[in-house]
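Below: a set of structures, written as structure tokens.
We did not get these values from a lab; they are worked out from the coordinates using the rules stated. Computed from a predicted model, the values in this text were never measured in an experiment.
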Structure P
Amino acid sequence: MRKMIMMTILASLLGTPAFACDMDGKTGIVEKNDLYIPVGEKSNGGITEAEFNEIIEKVEGIYAPIIEAKGKTLQIVRNWTDGTVNAYARQIGNTWEVQMFGGLARHETITRDGFATVVCHEIGHHLGGAPKKASWWGSSWASNEGQADYFGTSKCLRKFMEKDNNEEIVANLEVPAFATEKCAANFKDAADLAMCQRGAMAGMSLANLFRALRNMSSELKFETPDSKVVSKTDDNHPAPQCRLDTYFQGALCDQDHYSDVDESDATIGTCNRSQDYVDGVRPLCWYKPARI
């Protein structure tokens, strides 16, 4: 009888779409929130519908063939008219889905690169490698929140940016001196330096979204990293400063963005303290390395 019950539960789980950023789809790149930004609501920031579609198409063009080579199909659902301020990923059989919402794109903190990083974060749940979200049967298919953030700027966003005139784009950004100095210390090539700066500012765009949704009054800064040190890897949404640190460190990692990450070994294709990296490493405010 017990065996039959367990088999029924397992069959039910296998027949149900698996979600991330959490596993039941109730939260996404941010925690569940009631903010709703309808089409036409004026904002001092955010992106247009044309930009929304253009950015999604660009990321989709990069990753659809990669996912197809794995025998799966990438489907990015464009919910422009939906005012939900969130995004999430799920897997339904051989379809790897990403749900993007117009409400998030219209938020005043969101820039083009910030929105691209949201798409990259969701792709990162599918392809970001270890560490994975824990589940009652072990590890799930989904890279955890911090890893999806790190993958977003260390791998995906660089692919998104690499053919752009990055120096020209950065010339129109107000990049804090600290971020520029850190990027310059890790990248000597001008184009790579500019991509690092863009990645940092994309992270700031998103971190300010998280800050706004939590009604935080304190400013987020590159030079004031989260001092928290976890005793074990936290799979959930880190605090906004911790997430900014993660995006920034992803931008600073000099590992080739075409070097694959691994499904079980979090050190492959990434920058690690155990390899004597100081910059570009995942922050200890959410990540507990197996070795340092």
Structure Q
Amino acid sequence: MTHSGELTTLNGVLPQETDSVFGFNRAIAMSYAMNAKDGSVQISMSHPDERQTDVYQMIFVLKGKLRLQRPGQTGSLGKIDAYQHNLFRTKLKSTCLKMSSITDDVICINLSGSFLKRYLPIGHPANQRLTHLETTLAPTLSAANMPITPEIAAILQSLGNSQHGGFCDQLLLESKVIELLALQLSIFEQLRSTVPSYLPENEVAERMHKVKDILIDHTGSQLSLRDLAHMVFSNEFNLKRDFKAVFGNTVYGYLKDHKMEQAKTMLIGNNITIDEVSKKLGYKHATHFTSAFKKHFGYLPNKIRGGKLT
């Protein structure tokens, strides 16, 4: 990226198979422009196939903020804050992504319409929102941005650490994207079935993100709700209410899910014993960890250690 506002372009190559996630994303050319005044970064995209006018963008913001807007305009077509995600339908050539800073951590996965049709039934409410919703903004899967769960975070981490050169790697990439799409649709369906009666203000939501960061940074520690509330200048009642409103899960429910995803990652990618994993995650006894793992995933952790599951 350049600091003077000049454009740096990555030219896309049109492969024979653009229906796959790998082929479609490889064909997209991306241009980056950095604003020297405020440090924001604008990303523009184009596809060599003129028929690819609409694109479906799975956007996950792990750090910072992201806005969708028309090139040269200040109005916003949509925005996502840290630790949120959504699925947008955008006009590829007339929409750009604007990150608040070069240090932002954003993952954008582009899907073609033909790819999405393979997995999204015509009668599904999500299909109605994405393909038939008439709005001046970019149509979205969910009216409100959805929280990034520990399960989604683990998949995003695995995507970032994997190689996508060979055929098998491309299949793995596509399977992960399908899994992310399934999780997005699942959260969308859950949100449709429950109408939230309370939404916290931005300042309160930021406090809950701080609580989430504390939980992740101190995964192996025993922190009480009172301790967590005091750390963010709140109380236990407000903490439980606000955290559930922001992340769709209880404080300890979120922590448990995060621990299980961390455990699975450690068991798959490292030469580590089940006892060592349980201690790292704060369990006094390995049997307690084993029981929690089986309840969460439906199988024992030694299945992974034995190479029977990955």
Structure R
Amino acid sequence: MKAVEVDELAHAVAGAGGGALSMALTMPLVTIATRLQVKDDSAEQAGICEKVKEIYRKEGITGFYSGLESAMYGMALTSFIYYYFYEVTSRATMRVRKKERLGTLDSMFSGTIAGSMTAIASNPIWVVNTRMMVAKSDRSTFSVFLDILQNDGFLTLFNGLKPALVLVANPIIQYTVFEQLKNFLLEINNKEVLAPSWAFLLGAIGKLAATGVTYPYIILKTRMHLAKGEKKASNMWELALQTMKKEGFSGFYHGIGVKLIQSIFTAAFLFYFKEGLVIWSVRVLRLFRRYNQRIKNYL
């Protein structure tokens, strides 16, 4: 199947499915990374092994899957929005520039548009997810969402939006590296579609570069998602100063080891599943559109 036959919606649906599956597979690493990021008492800062033992001792195996429901919702939504707007923007750019493939700057432009839309639309679900993972409760995503609205207010759902917008640089770096390496491989192999195994490897490389550069902002975003009451910093820069004062420079890199591992595998599985699911997405959407057209003709 040629790449030109795959429309924006098919890419978005495949991305959503790939995102949900990748999150389900790597959720234990996500939980460990998040717990390490929010710990701000350097005297009690636990290492990775200690944190794993603590979670297992207090919560059992299920503790590693705290917030799985909202995480899968969030990843599916994030991936759907990102892939949809990335494809729309990139295709428009190629039409205007009369190109068959995106250049580096074109990829960065498309990534900026897609990343900004994604950050704004998905921030509430990630606020809910972060609180569910750290609170260690069995409550549903919807009940935590309502609790935030009732006790903290609507705007709390957008805590951490500024660092999230800064973190648009993360997917820009990730997808630019991925797209350029993908274009290179497709060109030298004279193919139209990337094999899932190659997508896994290139996705890992792209995420390694992106997370390594933007990790301090990931720390700030996670902590702002949890902020409430009098302890809440008024803005990102105030939180950054608090972190530096209490924990020093190393405070911006708590849990980076496990976060790198988690991010790399999540991204790698996302690209792997997405490239594999895109063909099925085309088939499903094609059947749906035919069925919808038949209903219209019947009416």
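One of P, Q, R was used to calculate Rg and Dmax of the Cα atoms in Å, for residues 98-257 alone, giving 15.2, 49; which? The partial results should precede the final answer.
Numbers: P: 15.2, 49; Q: 18.1, 52; R: 18.7, 59.
This figure was derived from P.
Name the one structure among P, Q, R that Rg and Dmax of the Cα atoms in Å, for residues 114-209 alone of 14.7, 49 was derived from.
Of the options listed, only P reproduces it.
Can you rank P, Q, R by Kirkwood radius over Cα pairs in Å and just name the one with the largest value?
Details: P: 19.2; Q: 21.3; R: 20.2.
Largest one: structure Q.
Could you tell me which structure in P, Q, R was used to calculate Rg and Dmax of the Cα atoms in Å, for residues 50-185 alone as 14.8, 42?
It was calculated from structure Q.
With relative contact order in percent (Cα under 8 Å, 6 or more apart) derived from the coordinates and found to be 17, which of P, Q, R does the value describe?
The read-out was computed on structure P.
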